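The data blocks that follow each hold one structure.
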Structure P
Amino acid sequence: MRSWGNRPDTFVCDEPLYAHYLRATGADHPGREEVIAAHESDWRKVAAWLTGPTPEGKRIFYQKHMTHHLLPGIDRGWMEALTHVFLIRHPREVIVSYLKKNPHMESNDTGFPQQAALFDWVRQRRGRTPPVVDAADILADPRRTLTQLCAAVGVPFLDAMLAWPPGPRATDGVWAKHWYAEVERSTGFGPRATRDDPVPPGFEPLLAGCMALYQHLHPHRLR
């Protein structure tokens, strides 16, 4: 999101369905009530905004979605208007990172089941495989991977995508203070986090299940 947000031709939005997700599920996330109060929680209104004119007259509307926010009750018809790109990350990193903020985690919290299902839905509806990008590949070679991604979605790559000023953004959700400390310190794509940090005892079955879903998308990644 920081990378795309640093493009002069792009408007970014941050997890636009998060407030609806929290209201509908009752999930006890940090800052829950503040998020619901500050952001639109009616998914229909959010979908209308996401498929309307790009804010500020920009050419590109970059929408950062979390797949587990796309609850079963949300009709997918509006998604036909979007260009879909799937960002994947090794499940061990996802689980270890998430548990630092929320000690209660189940499979649906990871987004992997929903991501695999949405990937198959998009591929079936479009008749082709949507772009998949592995976070590890971006960190290993940002220029090459982002150039490939831009080509895949039909926009020019810009050097502005490789570095950005530190600090918060007006486009960040109000949850940024709970989740974005490292993001706000960043000025580019830093060293890759290790995959070797062990998941806590008891989470090994969760890791195994997520690995199977991750590997469903991994062979299709840009490389």
Structure Q
Amino acid sequence: MTKLLLLLVFLFSATFVGCTAEPTVPPVREAIEWCDIWISHANKTNQPRVLLIGDSITRDYYPEVEKRLAGKAYVGRLSSAAFLADPALRQQVQMVLSQYKFDVIHFNNGMHGWHYSEADYGKALPALIATIRSNAPHARSIWANTTPLRDGKGANGDPKAEYSDDRVAARNKIADEIMTTEKIPINDLFKPMLGHPEYYSDNVHFNGQGVQVQAAKVAEAVEKELAR
């Protein structure tokens, strides 16, 4: 009886410690968080299905990509302000992937979460890849590099403040290394935008000309994977 009581005390203590040893740290979020999900031809199954994951940049080029792939695939989007380190992003991705089967997933995350370091970025990116693979095991993935800024600088002209091309390039380098290891093809959207201020509508977003360039590259990369 004494041994049984000691065992129960040990199990209770171990359970209690296990529940409290690693407290959940709330993610650091931006002042405004948003998520925009768009699934076209939701009930159709006669064409392959493509999902574009990203932020407002992805949301902007989505309509043109959909036009370019018309008759070849149904294209949906998941645009979000959530950063890689925020569990909300993986939950959003998991929710969409649980409802539809996608043949190709073109994804990016890089223009948000500047209050996190590049080391945090590198630690969090594999979790997004794992979420995509576990919820869409048969889909072919494509990583899109993050686009540069029009003036290349951060807040108040300081290239190291908040976001800047230096930080974009650092995140792209980290992502490139991870994608190479994971054997995920990379769609470089950084270089075609670099040095082209005429492509921009503000310091971050793109006008119709810039969107056309991006959409052409995205559609081409997706078609290549669809052909496989």
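Where a number appears in this text, it was derived from the coordinates with a stated rule and is not lab data. A quick note: this is a predicted structure, and the numbers were derived from the prediction, not measured. Cβ atoms are built from the backbone, for glycine too; each structure is taken alone.
Assorted remarks:
- Given 7, 30, 33, 15, 7, 5, 2, 1, 0 for P(r) over Cα pairs in 10 Å bins from 0, in percent, calculated: source structure among P, Q: Q
- Which of P, Q leads on distance in nm of label points 7 Å out along Cα→Cβ at positions 91 and 171, largest value: P
- Source structure of the calculated read-out (helix-only ellipticity at 222 nm (-39500 (n - 2.57) for each DSSP H run of 4 or more, over all residues; to 500), -11500) within P, Q: P.
- Structures P, Q, by distance in nm of label points 7 Å out along Cα→Cβ at positions 27 and 123: label with the highest value: P
- Structures P, Q were shown, and distance in nm of label points 7 Å out along Cα→Cβ at positions 35 and 139 at 1.4 was computed from Q.
- Highest-scoring label, criterion being relative contact order in percent (Cα under 8 Å, 6 or more apart), among P, Q: P
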